[in-house]
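Take a look at the structures listed below.
Coordinate-derived values only; no laboratory data. Quick caveat, the model's predicted, so the values are computed rather than measured. Cβ atoms are built from the backbone, for glycine too; each structure is taken alone.
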Structure I
């Protein structure tokens, strides 16, 4: 990765690389934990405390899917699958931003009307 190439030229670059690995690991672990928690909640009809076994099953399934994609086509297939899965969410986010914009404009008009 590029950041590790940059760290080679700094004093204490090895220490900075270890810290970066710890930060990246923390990011991936917390993201995976959040993903398994949400999937477990969905599969238990919104239970806020889903069973740990179900969370474990979802975690294993997500790890297996990533492993199969990585082994079948390398990093490129994993990246393509990630983009394909994120595309519908991107459309939803654009619609949500548009709705937020409309609500803010309406709220500003109401606030201006009340201020007068």
Structure II
């Protein structure tokens, strides 16, 4: 009996919610939307000129290609600059290694000279 009363109460709540729905307002809103869609459908062919769309797309494509070419040229230039800098650093490191080796040889000769002079 308690379960049946609960189900009846649920049905009453549903019925009250349905009674609160304004079907006339919903129908008016639906017709308003339908009218606006109809206006858009009628205006659309006037707004879309295929040749104009193609020209716009072509223009955008050319602009993108130009930007990409500029970016590529910049990257190539940066790469050349990077290679020049790394080559310069490599030569500098080699020079430092050679100077260090020369200094080590001079230090050895100096040590030998001091040892020979003392002995």
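If helix-only ellipticity at 222 nm (-39500 (n - 2.57) for each DSSP H run of 4 or more, over all residues; to 500) computes to -35000, which of I, II did it come from? Label of the source structure: II. Structures I, II were shown, and distance in nm of label points 7 Å out along Cα→Cβ at positions 70 and 94 at 3.9 was computed from II.
Thinking of I, II, which structure, once P(r) over Cα pairs in 10 Å bins from 0, in percent, for residues 38-101 alone is computed, gives back 20, 28, 36, 16, 1?
Traced to structure I.
Here distance in nm of label points 7 Å out along Cα→Cβ at positions 6 and 86 was calculated and came to 7.5; which of the structures I, II was it taken from? Traced to structure II. If Cα extents along the principal axes in Å is calculated from each of I, II, which structure is the one that comes out at 62, 45, 30? This value belongs to structure I. By the measure mean count of other Cβ atoms within 10 Å over residues 14-21, tell me the structure among I, II with the highest figure. Largest one: structure I.
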